[in-house]
1. Out of P, Q, which structure matches 2.3 when distance in nm of label points 7 Å out along Cα→Cβ at positions 162 and 178 is calculated?
2. P, Q: which one has distance in nm of label points 7 Å out along Cα→Cβ at positions 258 and 346, as calculated, at 6.8?
3. Using Kirkwood radius over Cα pairs in Å as the calculated read-out, with 26.9 as its value, let me know the right label among P, Q.
4. Who wins on distance in nm of label points 7 Å out along Cα→Cβ at positions 378 and 394 among P, Q, i.e. which is largest?
Structure P
Amino acid sequence: MEKRTGLSSAEASRRLTKFGPNTIVHVAAVTPLQQLLSQFTSPLVILLLLATGFSLVLGETLDGILILTIVILNALLGFVQEFKAEKALEALKKMTVSTVRVIRDGVQRELDAAQLVPGDSIVLEEGDKVPADAKLLESMHMEVNEASLTGESFPVEKSAKEKDNAGVFLGTIVTHGRGVAEVMTTGSATKFGAIATKLSLMKEEPTPLEKRLAGVAKQLGLLAGVAAAGILIIGFFHKNPLIEIVLTAISLAVAAVPEGLPAVITITLAIGTQRMAKRRAILRKLAAIEALGSITVIATDKTGTITKNQMQVADVWLDGKAYKAKDGKLRSSPLFTKLLTVGVRCNNASLAPRGDHGGHDVIGDQTEGSLLLLATDHKTDILALRQEGKLVEEFGFDPTTKTMSV
């Protein structure tokens, strides 16, 4: 890889102030007040509020207060559950930090992807997610999966030598080879950012449960209305007093509304949410638990999500024998020295010393980094080994042959 200096820290700081962080700007988060008010938008709750009003008009103060109490308690329960879920999700977002290898001040370092600015030089390798829209400065047998952007499942070849094919984009994944690229645009100015901005403006669809409850509320409202109209007609033909007919019709309509239904549904969903929380699953909306219950398959990333994305060499198979990686006997073997030499030279990862408690952090592929850690444990001068030769050609890891060649 050609020696590059990248941006200076001062220039990167100036550009970060000018262009802002490398993050997608989302629609403003819902405020707690909006969250609370959203609990009263359900057709069933609106029906109960109407029933409360009619009860108070009819002088049935106790019934009206009881119905209103049920509605308020139901809203508070739903609000508390959803507010806690939002806070938990915000905490998770803060914990999830995407990092990228950047060249600044002539030194390769690992930074939070949000700190990237236009003009930064970034190092991309197999398995890396491209952190911004960029232009390749150099590449070696590089292929990128652009399915997240174009929907095309096959990887696309990229080359720094071809002007029309040197662009890599935020959200895509390097599937083969490696390269160095210059960041062109970041955050919402990227192609992926433009798509995300449009998607964030879409209206949220109600869950299947919410749709069915809305249907139930409409049917109950229609049934109560028809029953009240029937009472009015019958009372009119029997020549009953008008006030008496109207009060009876309204009373029947109020009686037809199931006051306890919203509370029963909310409590049931809240219990389900609590049980899911014990299994470390967070639900933003209570009604979503019904949709979640219909899921049969969950596809998730493993590396760094289920696992720690940290690797170490545990055992070494050498000359027909197995040794523990830290076995001192290995150092006396010329064959092991050759093995370490190959492991260091056929390697694109690097180690960064930890300033706080010793040891090293791996920058780059964790599998390759584990070989460097092994070499370090056996007092091998990694820098000297790499400087002894010149890289002429490199073939990235091939899953067919299960080899990487330099």
Structure Q
Amino acid sequence: MATTKAKKVLYFVPEFPRRTETFIQREIAKLIEFGNLDIQVLSLQKASAEFYKGVEEVTCFKRLSLLLSIKALCFFIAKPAKVLQAFKLVMQDFTKNPIKRVYFFLKAVGYTKIIQDFHVDHIHAHFMSDPSTIAMVASIILDIPFSVSGHAKDVFVEGTLVKEKAIRAKFVSVCNKAAYKKCKELAGDNENIFMVYHGVDADYIANFVSDIQKPVRPYIFTQGRFVEKKGLEYLVEAADILKQQGVDFEMHIVGGGGHLYQKLVDLINQKNLNDRVFIEGADKGVPYSQVVSFYKTADMFVLPSLETGEGDADGVPTAVIEASLASLPIVTTAAGSITDLITDNKTGLIIPQRDAQAIAVAVNKLLADPDLGVTLGKNACETAKEMFNMEENIGQLQRLLLL
């Protein structure tokens, strides 16, 4: 008896696999494990994270070349109506000037030629910004359905043609309540938009054995890119306050990417905190296994996220989810969609944004009451296990892709 050929889905991701976007690779790896879809990944640039099992074999890195650009001109001859339709859509992106819109459209047509060579049944793009616009152009010209996953900054700040994408996409999945609400506002409450939280491997974190020796003094950990919305400068300021108060502690920061690394290093030096605050992996970050070692060694996790002046904010940061699954007491803010997971005095401590003094108070509160920390960590772990269940959430995404 003939077997049914699996639906071939092309994941289009601009840079992959990134250490700060592990949720994308986890999603792809789980879909491959499910075995119901033929997954391929097209990325424009190789990033520095290690590949998960089975993902590297299905990943192709390819950028536009002169030859491919010339080959893409065939669409103007073979499918002029489709090309014109896509062109008119791209010209509605008023975040770019007219010349940049035309240039971007020509690039999108070039990438359409690359996508055509994969012979796929569906295109799935991450980010509601330019990558999904390229997917939409390819979808129109090749007459292939597409879908989009939206996250945080790509929705709040960088989103382009959101309403048009929601209308034309098979579906749009959004991974947190704040970005979901924003997408609904921009797209006019379109029924194609779904809330689908990320899936996180709770068992991996729970069973992981750290190779880091736990220090004698209290161990504060954080993870986040060196960008404004992570609020890391306020964390360093809080470290200075704690040191002046005579609190014994050490703080470890894992970053990886972002333009504020040197500013943070300078602040640590200026405050003479080199004996207390350590940036692991400099501006490159560290492998995921080492990050999990930090979770398993730390006494608490602190992430003073904030909403920037341009409107950027976290969704539910992966680091907060993972710290919850490690049963760490968490100090954070209500920025973005963090309160999807963290409720004050139940699954963590919520502090005001941009407030180093409040961070220091919260840290002292946890140090003075270890039982509170245990309770908060236990509650956060139970909540995260249910909210970010990998089988259920990525299973929901798979059902959407199979439609």
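Bear in mind that the values in this text are calculations on the coordinates, not laboratory data. Since the model is a prediction, treat every value here as computed from it, not as a measurement. Cβ atoms are built from the backbone, for glycine too; each structure is taken alone.
1. Comparing all candidates, it corresponds to P.
2. Here the read-out was taken from P.
3. Of the structures listed, the value fits P.
4. On the way: P: 2.2; Q: 3.0.
For this comparison of distance in nm of label points 7 Å out along Cα→Cβ at positions 378 and 394, the top structure is Q.
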